[in-house]
1. Among P, Q, considering only distance in nm of label points 7 Å out along Cα→Cβ at positions 197 and 237, which has the greatest calculated value?
2. Given a value of 2.4 for distance in nm of label points 7 Å out along Cα→Cβ at positions 69 and 125, calculated from one of P, Q, which structure does it belong to?
3. Looking just at mean count of other Cβ atoms within 10 Å over residues 117-124, which of the labels P, Q belongs to the structure with the highest value?
4. Which of the displayed structures (P, Q) returns the greatest value of Kirkwood radius over Cα pairs in Å on calculation?
5. For structures P, Q, which has the highest computed value of relative contact order in percent (Cα under 8 Å, 6 or more apart)?
6. A value of 2.0 was computed for distance in nm of label points 7 Å out along Cα→Cβ at positions 21 and 45; which of P, Q is the source structure?
7. Once distance in nm of label points 7 Å out along Cα→Cβ at positions 229 and 253 is calculated for all of P, Q, which comes out largest?
Structure P
Amino acid sequence: MSRIATTLNQLKAQGRKALIPYVTAGFPYADVTPELMHAMVQAGADIIELGVPFSDPMADGPVIQKAGEKALSLGIGMAQVLDMVRAFRQTDATTPVVLMGYANPVERYELKHGPDSFARDAAAAGVDGVLIVDYPPEECEAFAATLKARGLDLIFLLAPTSTDERMAQVGRIASGYVYYVSLKGVTGAGHLDTAAVEAMLPRIRRYVNTPVGVGFGIRDAATACAVGRTADAVVIGTQLLRLIEHAPRDEVARTAADFLRGIRQALDGLSA
């Protein structure tokens, strides 16, 4: 059983919701990410989504785009992201890490290092799951099999516009968890309609056996709790990046931890 499945099963048995923060690797300082990851775990993060910087991020709003641009300007690519995971794993062997990004960096990595090198090297670094925004399920069964052979979960996005057919396709291939995008649009956009999320999740669960995390539009404890009442996991990224963007180097980890600690306490209040 993967670290992701183990973590989510343990939380379910405890009646608790998973808190999954997203941060862009190498932002806002090239060397801060492993320290930031540890601080988030200490503040109550259950799984970490680590964004792989890319120059043309179609699903990302302005905050995450800006974070990616900054990280790219600091020389952060896939190789550096894997190094960050290795550094994190030196003292944390249990918290799952998911790489979230786009096909281009994966394919560029494999052009340089050889076929299937991404799955091999990601697994060796300590990555547990991969979410590739622009890999639709009908086009990546071979990629999913390659990841599975290395013990990696392939995580997919579902959206308010997803058809029953798409949900069934995702349900056949996905492992770890499924990430439901609660808004039409990019990250950080729009108003979170919690009633619509609540209505959508039973429909998703008809086709998907893995836990369902919800992200996009979650910005504070209130929205996290509203989603957490029905979702298995809450994903929060844009607001977290806003908070650390201008923090001094030695304040980044503390700033993120203080924010997440409040979210964690609020989510745990749901099961109290």
Structure Q
Amino acid sequence: MTHDTFPPIAFIGGGNMAGAIIGGLLQRGLPASQIDVVEPLEPTRAALQQRWGIAAHSAPTAALARAGLVVWAVKPQTFHAAAQAAAPHTAQALHLSVAAGITSDSITRWLGSERIVRSMPNTPALVGMGMTALFARPQVDAAGRRLAEQVAQSTGQTLWVEREAQLDAVTALSGSGPAYVFLFLEAMTQAGVDMGLPADQAYRLAVATFQGAAELAARSDEGPEVLRQRVTSKGGTTHAAISHLQAQHVPEHFIAAIRAAEQRAQELAAEFGR
């Protein structure tokens, strides 16, 4: 499927993730005239219109009826109200949700449609290096899956999960994951400063280390345990650091933190999916 065969696309919500997807689609050649956005906040609407030249509206209108795909880029707590307002105009569309925690059962109930694809992107989508996991309800045909996948691929990589419940794990692992990396970058930068480096140099070293290590892992056929062992000589500096982390049970605490994020994703569904 090329941009020439894309249907008109409507976005409900015009925040950062919607902006990332819109930017990716336009850079791949989709005309701005094919995109509509519903965004209640005037400054956000103005920014979208100024940057991308797309049509942005404060509330759903009958113009939504032309959309073959509706992307739900709203916060979990506002999804229900947004769905109630837009549903009268979107019955014919395929629906792609990027909202954390809200199940496809809830979305189907609110919209009166079974053609639902749920996804969980992450913020590296803002620079075209996102990772998005997708789940489609059985009523979504192959063409619908392909369309949802190609829209998600406008911001980076994609993968499909077999069970919707797995999206909670995806949310915890890669959806929230960039914040874990930023936390480690903060700590590494502070350590560099404490050891006498200028803050800008410490930060540059930390960022480049994450970039390089991630790229090395992506290109390697070996798992992270083997890669770690290769730079951890017995009695060396890396061994001293890794031994300290393990003695403080940092890996176990990190796993527990990710499980806490998974639990919160499940709670979001219970709180806002009614």
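1. P
2. It traces back to P.
3. Working: P: 18.9; Q: 23.8.
Largest value of mean count of other Cβ atoms within 10 Å over residues 117-124: Q.
4. Numbers: P: 18.3; Q: 20.5.
Checked P, Q; max of Kirkwood radius over Cα pairs in Å sits with Q.
5. P
6. Going label by label, the one that fits is Q.
7. On the way: P: 3.7; Q: 2.7.
With respect to distance in nm of label points 7 Å out along Cα→Cβ at positions 229 and 253, the highest-scoring structure among P, Q is P.
Bear in mind these aren't lab numbers, they're just calculated from the coordinates by the rules spelled out. In this text, all values refer to a predicted model and were calculated from it rather than measured experimentally. Cβ atoms are built from the backbone, for glycine too; each structure is taken alone.
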